[in-house]
Each structure stands twice: as structure tokens, then as C-alpha cells.
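Next up: the structures, one after another.
No lab work stands behind these numbers, since they all come straight from the coordinates. Every value quoted in this text rests on a predicted model; they were computed, and no experiment measured them. Cβ atoms are built from the backbone, for glycine too; each structure is taken alone.
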Structure 1
Amino acid sequence: MRIDKDLVAASATPLVLGILAEGELHGYAIIKKVGELSGGDMQWTDGMLYPLLHRLERLGHLEARWGHSPETGRRRKHYAITPSGREALAERQEQWSVVAKALRQVWHNAQLPPAMETGWA
């Protein structure tokens, strides 16, 4: 399944903050976690993740420190959520709850075209 880039961009901050709320990780581990959480439907790249991590760090939502990857032993930058990041995550959770509720209502009330109701394409 291809997910529209606008939807990926809108969900990126709460996904990263939510993932890091569980514990610190390096960038590649974040990319792997997004893939796992989406059942493989969301495939992020370095070029998408690292600008977001740097922006969240500039905003004070993340802290970064150098550490070593448990998988490879390579030196990697590890990211951790800050108290400010936890507040931002709580705000995003509220916002997404409102959006999800509105979408559920729209989709529940939406009338499907006759061809879709009968299974015709």
C-alpha cells in the first residue's frame, strides 16, 4: 500500500515522539520501528527521518547523545524524548484523537456508490 506523502508528513512527529517515549533509540532503529508498527506499509528513509530528528532537537523535544548500536557496536547518535517532547506528544495525541473521531464519523455516514456496494469495480 502506498501512503500519501502528506499523511506521512503529518504523522511523522507524533510517531517519532511516541516511539521515543518508550525509550531512546538511534535513527536506523526508529526507521525499523516505524516499519514494524505499520506492518511494513510505511517505509521511511534517512532523508525523511534525520531532518525531522534535527528539527525536534532544535525545538527542545529531543536530546541526542553519541552511543553505540547494540546490534553492530557502531557509534551512533541516540535520541531521547525530553519533558517538552512529552508535552508535545500529549498535544499531538489530543489533536489526532479529534481528527480520527471526525474521520470515523464521516466514513461511517458516507454512502458508497452502487458499484462498490455490489462489489463491481
Structure 2
Amino acid sequence: MELLVSSAIGILTTAGLYLVLRLRTFPVIMGMSLLTYAVNVFLFASGRLTIGAPPILVKGVETYTDPLPQALVLTAIVISFGMTAVVVMIALGSYLGSDDDHVDDPAEDLTKAPEDIV
């Protein structure tokens, strides 16, 4: 079980980093989402992977699941949703402002007169 979860975290992280390094804004946004998912799975796995155990310690229960990582993951999901919306709006504004969605467009030469720039 641990090997499967750690492999999933590694694959999500690798795919997320690959997409973040692309030159278009949509793959960058998708890569950030995959990195967020990888961090969420890592946080969730840090609370011990226990199947069918209650998250609250009561009398007579020998094993329980730590509820803190679950709360952290829920908080991280809300924050990542909000930040994804912000990044999408910034990317949309950039695309509408320049009619291009390249992340690293070359800078214009500022020493030329405005009528010389084409």
C-alpha cells in the first residue's frame, strides 16, 4: 500500500513539474494542479495509512487514524481551488491583453521609437 501511494506521489510530482516547465499557460495551470494533488496525497499519507480505523480515539479502540492530516488536506483543497482560480484569471487577462499565451515571450526593445516597433 505504501509503495502504491509513494509511486502515485512521485508520478504526480513528475508530471506536474514537466507541465509547469511548458511554454503555454494552460499546461502550467494543469501542472500546478497536479503538484497540488501530489502535496495533498503526501499530507494525507503522513497521517498513517489505516483502512477502516476511526479518526477519533475512544475506549476499546486500539488503532485510530490521525485527524490532523485530514484537516490539513481539506484546508489545502480550498486554498488550491482559490489559487487556481486566481492563476486562471491572470492567465486569461494576459492572453486577452497580448493575444498570445506564451509564458516567456521575448521582451520588446525599449530603445526604439514607438513607430519603429512592429
Structure 3
Amino acid sequence: MTKNYPTDWDIEQYKDETEPEHHWELRKEFMEAHIGNFPEDYLVALARSFTNIEFMGCSYPPAVMARIAELSKDVAKKYREVKKTKLQRTFVSASNAAENKIKRRKTDQGPQKSGR
């Protein structure tokens, strides 16, 4: 038998004005999917951990990661499908960027003639 917890609390009170709207929407969706299944404070913490994993690549102890993976299956599936169609950022090290810039300059100038 599963225990039911109060659902008369306002999820909106946990919106952080400094977080991007798409972070909030995913966190809110997670909480809406599981409201009543956990105590309020625990669900809020799980939702924050879920978005930290999704957006910032955070990791937690294996038991927490397993629980969040199970709880976020449906919510994360929709988000990840949308994410696949969006532009992805690629980070390049400073040394690689400088090397590529030098290579482009050499290519733009064409073959170098020896004046000797």
C-alpha cells in the first residue's frame, strides 16, 4: 500500500526567479507528476536534483540517481526528444581554437611562394 501525501500546497511557490523558464517548466512538470506520492520537501528536493542532472550534469549517490531515473522516465523522455532538435553547443579548448585559426589563415593566403 502506498502512502498518500498532501497535495494542497502550491508548486508555484518554488519557482526561482533567477532560473531560466525552461528549467522551471521541467522542474514543475516533475513535481506535478509526483505530487501526493512524497512529502512536499522531499519532492521539491528530488525535482531540483532532477533538473541539476539534466541541465548541469550533476551526479548524486547511486540510490538517488536510480530513484530520479525511475521517477523522471516520462518527464525526461519528452524533454530529451525536444532537446535533440535544438542547436547543441560545442566547446573547444583555447589551444585548439588558436591552432584552427592559424590553419585558416594559412589556407586563406594560399600556397606560400619561396622568394629565395
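Figures for the structure shown
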read-out: Structure (1, 2, 3) behind the derived value 34, 18, 11 of semi-axes √(5λ) of the Cα gyration tensor in Å; value: 1
read-out: When distance in nm of label points 7 Å out along Cα→Cβ at positions 59 and 99 is computed for each of 1, 2, 3, the largest belongs to; value: 2
